[in-house]
Structure 1
Amino acid sequence: MFVSDILAYKGNRVVSVAPQDSLAAAIATLAARRIGALLVLDADEAIAGILSERDVLHAVAREGAQALNRTVSEVMTGTVVTCDPDASIEQIMETMTERRFRHLPVVQQGRLCGMISIGDVVRLRLEEQRREADALREYITAA
């Protein structure tokens, strides 16, 4: 299974914010969409960073409520690791585990294709295991 399988299942819609947006506005978007990270896109729609719940938590821990007045660019993670749609689920699980990421933008030839989360990966793996178990049950009962 591949990242492209996840995108085929969940779609390629990406929720994003601009670097100059306030942290308070970004938090409101995270809460309203019930998601754990936002991609930060510049005016040319290029990836400028990623803003995760961890980034927000660290900013608030450092500065308290004053952090809400910061811009997204002041709080986001600027170095963004991406993955390719052709990457295997095993590769992505390894990357997410080793680098302690829960979200990865999917980019192919410089073009943003979507974003996946660890929840998306787990959901797909569970579905795959269910299908395999069903196939084995069918095989055994047919024999």
Structure 2
Amino acid sequence: MLARKQASAIVEAALGHGENAGFAPLCVVVLDAGGHALALGRDERASISRPEIATAKAAGCLGMGFGGREIARRAAAVPNFIAALNTIFPKGILPVPGGVLIRDGAGVLLGAVGISGDTSDNDEICAVAGIAAAGLVADTGA
């Protein structure tokens, strides 16, 4: 089970990593394995819809069972299928990097992180950094 303190640590580390790297203002959402928000943090300069975008990145990964990079590959192969999932998934799905599954050392799924604000690749870098800072394993779908 993903603890609230771990989720908060992921958010703070991811935001800090983005700031230190000079990335655009970010929003970070951490969902538990059931898709419920445990933590959300945003740079006060992040634009208005970043929480919804970050949530869709994380929730889509949970709904499909793999990281954002694999969702992006599948969207390229079967775009109509992935597009249709937005009508099924209550929190959305975005077929881009920046949605990362959180696993423990044994590979057990604990939740997901979604980040929005910079390029999708940079969002993913911050998600991975946040997850590592909490002592957990990132699954990007690479």
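Rule-based calculations on the coordinates, nothing more; no lab input. Everything numeric here is computed off the predicted structure, so don't read it as measured data. Cβ atoms are built from the backbone, for glycine too; each structure is taken alone.
Of structures 1, 2, which gives 35, 16, 12 when semi-axes √(5λ) of the Cα gyration tensor in Å is computed from the coordinates? Of the structures listed, the value fits 1. Assuming 20.6 is mean count of other Cβ atoms within 10 Å over residues 5-12 as calculated from a single structure, say which of 1, 2 it is. Structure of origin is 2. Taking mean count of other Cβ atoms within 10 Å over residues 29-36 as the criterion, which structure among 1, 2 has the greatest value? Evaluating mean count of other Cβ atoms within 10 Å over residues 29-36 on every structure, the highest lands on 2.
Computed over structures 1, 2, relative contact order in percent (Cα under 8 Å, 6 or more apart) reaches its largest value in 2. Work out which structure the value 26, 57, 16, 1 belongs to, where P(r) over Cα pairs in 10 Å bins from 0, in percent, for residues 21-76 alone was derived from one of 1, 2. The read-out comes from structure 1.
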